Structure formats: structure tokens, C-alpha cells
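Pasting the structures here.
Bear in mind that the values in this text are calculations on the coordinates, not laboratory data. Note that the structure is a prediction, hence the values are computed from the model and not measured. Cβ atoms are built from the backbone, for glycine too; each structure is taken alone.
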Structure P
Amino acid sequence: MVNVDPMNRRIIKLLMADGKMTYNDIANKLRRSPSTVRDRIRRLEDDKVILGYYAIVNLENMGITSDAIVLARLAKGKGVEDLRKMKQVEGVREVLQVTGDRRVLLRLNSRDNRSLEDMVYREIAPMGLEDIEVRIVLESVASQPMM
């Protein structure tokens, strides 16, 4: 585990709020030099504390209107590698192993509910899921970008 001091935590918090902030922007907010901020960010990247940067996309503007959470059991004989393959299916945003009876949780997006249903039962379920429960997301009240 890497020791992340308070200054680095402040840098990380700023980058999580706006990954496009420049070294100068961060330096101004923290009253530090841009070179100090640059060196700290590079160190955080080298230490794998900061894993990358990405865009937050308005899915509705892309024609993706269906958002769902899927809970399921992993079929006997299936394992983590099978779960990793599910991430390759277009529309699968996240694959998690969780506690409880249904130990697989997926976050899916699709252009509509019919396409979502096809994705779940024709593409993902045959990869090793059973006892599937699909929950449509009505509204995202508070969200943070996914890693």
C-alpha cells in the first residue's frame, strides 16, 4: 500500500472532480508550484494510485436510454475468467463479485429495454449466469465515474 499524504489526497480529489484540470489549475487551488503538482501526479501514476483518466459521457445523447443492474448466480464450473469475458459484451459497463445469494452484479446500458433483454438472456446468460434478476435504473441520483 502506498502512503498518500494529505496534499496528494487533495490532488486526487480535484482530479476526481475534473480529470481535465491542468497542473497550473491544481497548483493555483493548492497554492503550490505547477512543477510540484506535476511531480506528485507522476509519482501517484507510477505508484498506481492514479490508474487513468476518462470522459464522462451523456449516454442519452448517444441514444442509450436503458440502464440496468443485473444480479445473478455464477453457474457451477464457471469462474473469474468467465466473468472477465462478460466485460467484452457491448453494453456491459461493470462486472462485480459481491456478497449474498446472487454473487454476480453487472451494470448494463442499452439503446432500449428490448435490446437490454436480448443482451442479458442471449449474450450474457449463456456465458454462465443463472437465477438472473434484472433491475431497471429509473434515475441516477448521485453517481461517480467508474474506474
Structure Q
Amino acid sequence: MSLSTDLEILNRVLRDVSGCFLQYVGDCWPWTSISTDGDQLKSIVDQCVARQRESIRLMTEYLAPRQARVESGAFTADFTDLHYVSLKFLIKQLISTQSRVVESVDRTKTMLPTGDSVLDILNLVSRNEHENLAAISSSGS
């Protein structure tokens, strides 16, 4: 694959990850109740948000010196319907959307040849997103 195509692929993943529901939840804490038993759940979600922000940082740092434009994703307006609810209520939605993020990243990895430096970044992102899904899924049970 050409470098520009690889960079476009990585930039698409960056848009998907930076505009996903987990990042939205991480940004909307002032409006989301954690409920009385939610401190542990909030801690888990905070760790997942931080791990995902690390993925975003890795992709951005890789893309920035190699192309003129790095695109972050935008949150969908559908997310705004989920303000003023408990974090426990959001877990099913977080699991569902994080599953889609994992599937998207893993599917994208198959588009790149072995040894591609973009693939190395996507492998790190994939590991982070799988860890996030596992953590969120275990907290929802």
C-alpha cells in the first residue's frame, strides 16, 4: 500500500476512536450521575478513557509529521440523549459501542501488509481497545 493510503486508513481509525461513546462519556462527567455505588465503576471507566486517549495520542503523533491534516472525530448528536443518567445505565451502551470500536480496529488491521509501520500503531491501539472492552464488560456484570 502507498503511504498516503496507510495514513488515510490510520486517520479514519483516529476519527472513529476519538469520536466514540467512551470518549464522550469521559468528557461529560459533570452531567452524568455515578450513583451511590458507582465509585468503582467510575474508576474503571476513567482508566478506559485514559487508555483510549493514549491510543488517540499514539495515532496523532504518528500522523502529524507525515501529513498535512490530522482529523479528530466528532461526537454524534445521539449521545446527547444520555445526559442525566447513571453511569450504571450507560454500561450496556458502552459495551456495545466499544465492541464496535474493537471490531473496526481489528478489521482495519487486516487491510495492511505485515511489517507496515501503521500496522504496528494499530496493533497497540487494538490491544488498548480490547483491554477497554474487557474492563467495561467485566464491570457491567
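Out of P, Q, choose the structure whose coordinates give relative contact order in percent (Cα under 8 Å, 6 or more apart) equal to 23 when calculated.
Attributed to the structure labelled P.
Another question, if that's okay. Compare FRET efficiency 1/(1 + (r/R0)^6) of positions 18 and 122 (r between Cβ atoms, R0 = 25 Å, to 0.05) across structures P, Q and report the one with the greatest value.
Q
Once distance in nm of label points 7 Å out along Cα→Cβ at positions 58 and 114 is calculated for every structure in P, Q, which label goes with the largest value?
If we compare distance in nm of label points 7 Å out along Cα→Cβ at positions 58 and 114 over P, Q, the biggest value is for P.
Match the computed value -22500 of helix-only ellipticity at 222 nm (-39500 (n - 2.57) for each DSSP H run of 4 or more, over all residues; to 500) to one of the structures P, Q, and report its label.
Comparing all candidates, it corresponds to Q.
Can you rank P, Q by mean count of other Cβ atoms within 10 Å over residues 50-57 and just name the one with the largest value?
The maximum falls on structure Q.
From which structure (P, Q) was Rg and Dmax of the Cα atoms in Å calculated, if the value obtained is 15.6, 52?
Structure of origin is Q.
Shifting gears a bit: Which of the displayed structures (P, Q) returns the greatest value of FRET efficiency 1/(1 + (r/R0)^6) of positions 10 and 74 (r between Cβ atoms, R0 = 41 Å, to 0.05) on calculation?
Q
Between P, Q, which one scores greatest on distance in nm of label points 7 Å out along Cα→Cβ at positions 42 and 66?
P
Sticking with this one: The value 1.2 for distance in nm of label points 7 Å out along Cα→Cβ at positions 26 and 90 was derived from one model only; which of P, Q is it?
It was calculated from structure Q.
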